[in-house]
Structure 1
Amino acid sequence: MKNILNPVEYSKVALESYKMLYGNDLVSVILYGSGAGGDFDPKRSDINLLIVLSSMDVELIAKSSEIQSKYLKQRFSIPLFMDKKYITQSQDSYPIEFLNMKGCYRLLYGEDVLDSVSIESDHLRLQIERELKGKWLHLLQEYPYARKNRKHLLELAQLSLKAYAPVFRAMLNLKGVEIPHNRNELFKEIESVYKISDRPFQNILESFSGNTAFEFEKRFIAYAKAVEILIDTIENS
């Protein structure tokens, strides 16, 4: 597939399809994530849309099945469907998700429903702790098998870092620090703000481009231990 050089303009083609499908039931369409101005890779990054409808009725959402099938082949992720009631009532349950959408988005159509989203620090800290622990547990469970094959270990590290990125953004927000859009800068900032020594997150990122299996495993172990330090820090904050 060709490179996506302008994700905002690219998204507007899908927008027209959703406008025609939903008419007055369409409250807003929002482009969020890297495509809205973050660390977007024209060759690989997907397009993420938040579609706000008049209600989260399962039959109303199901009307989009053909449109979704069409755009999934064109590097659109499965869209996130919500209504205004869900957004209002879920900010305490999913503060990280709302924080990350609110941190980098473009309103393509309708009402700016993210503008009024407010994140409480207590709710954010609780979800950060839960996400850190859950993802760390998964990391430890997968490691014994993955370490037998460098390719598997690389894949585990890559998936893990991708999963931790929104959590790390939330951790910087908790400290009142400006959140970088660039992933490399994000991990660098986490190490600085939370005083993690020896660059474990930056080292694991750099390892994706080379290094021997033994050296990569050493870096992976240091990475996992750094996550454990973050868990202890959040627990005691």
Structure 2
Amino acid sequence: MGEMINLTSDDGFKFGAYRAAPKGKPRGGVVVVQEIFGVNSHIKKLTDGFAADGFVALAPALFDRVERGVEMGYQQSDIERGRAIRGKLGWDAMVMDMKAAVDALKKEGLKVAVVGYCMGGSLAWLASTRVPGVAAAVGYYGGAVADFANEQPKGPVLLHFGETDQSIPTEHWDKIRLAQPKVPMHIYQGAGHGFSCDERASYHAASARLARERTMDFLKQHVG
């Protein structure tokens, strides 16, 4: 359904993005923000899914500044490689490239939401606090949201976490609730980190379905 295109960031850096569009008139735009595994088959599948639901969906390749065309699986070696690339980037560069994706959809005259997973879940939060013109943001198991919880979102945000996620302790949720009591946050019983990804051993089908239903309702409410 989708195709790779090129985007240009505010500093002139050119990078790739996977774009998928609906058949009819779009209801809005969605920037799909990757995990540490790149714009891989799972992220492309999610992007295609948002397009099938009526959104122009765009998944920026945020690792292109370090290594172009990263598409990894979910082995321990992939996790280590992904963390190493993320460490070389820092948040500011990824936010700038994410903004380029938001701006590209805005130029099409669309209201734009940002939906992110894992690393992208944290970036979805930062999109709401740092990127102008984001109509809504949805973060799935973003491990750094608590670190930035005191930043104020400029629009509505929805957060999803897994109850048994060993990488995101309950103190993380408590910190978010304390700083942002009005932000809806769902904790999925029996679900761990990456519960929405059907390519991972941690996939939790019931939680993934419920989280997607809530995400779609949220997008329909705030984007179209």
Structure 3
Amino acid sequence: MADDDFFKSQRERMVRVQIASRGIKDPRVLEAMRRVPRHLFVPKVHRHLAYADGPLPIGAEQTISQPYIVALMTELLNLQGGERVLEIGTGSGYQAAVLAYLAGQVHTVERFADLAKQAEQTLKALNIQNVQVHVGDGTLGLPEFAPYMGILVSAAAPSAPEVLLEQLAEGGILVIPVGQRSNQVLERWQRTGDQFQSKPILSVAFVPLIGQAGWQE
């Protein structure tokens, strides 16, 4: 119980100091960040740093994103509730868990089977039932469940993959880091008919998006 109280107070501080103070205003996003126990998605060796203001390694040379970036990318999707959402790059499952509180159905794709299995186990332990974890090449999306009102990519591509844009529903939003392997710009794309408008948000640094429509190994 003491641990639960400690981590809860850490989460409250994280939301107040790292997220709300930097301009995240959506009350549903702030509440999701308060509710999801981030420390359970972090390897035990790093658990004491779970609510620190930065990314953490989770194995397979992948990371769990900085809390502020998770909140920002989530807010950019402008979810109202009930939507079908696609996440590329499951990692630990933390971003998918946040999305699960805001959307109707979340499909998430991870290329590393071990990470996908661990994420699935963590989500199940938390009784999060509206997330489906898939193993595969996320750069190709999941056309069998398209269209999506939101697509969130948790790794950096050379450019926004056309195959993902095509899987957006009318009015749907793609949030993706785009640029070089070492530094990128977070972009927000929105579909109107057959047209796609993009807007740069801020400079970021993500692991590369590996796959057919991303970077090569």
Answer label among 1, 2, 3 for the case where mean count of other Cβ atoms within 10 Å over residues 118-125, calculated from the coordinates, equals 18.0:
3
Where does the value -18500 come from, among 1, 2, 3, when helix-only ellipticity at 222 nm (-39500 (n - 2.57) for each DSSP H run of 4 or more, over all residues; to 500) is the thing being computed?
1
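Quick note: the coordinates plus some simple rules give every number you see, no bench work behind them. All values reported here derive from a predicted model rather than from experimental measurement. Cβ atoms are built from the backbone, for glycine too; each structure is taken alone.
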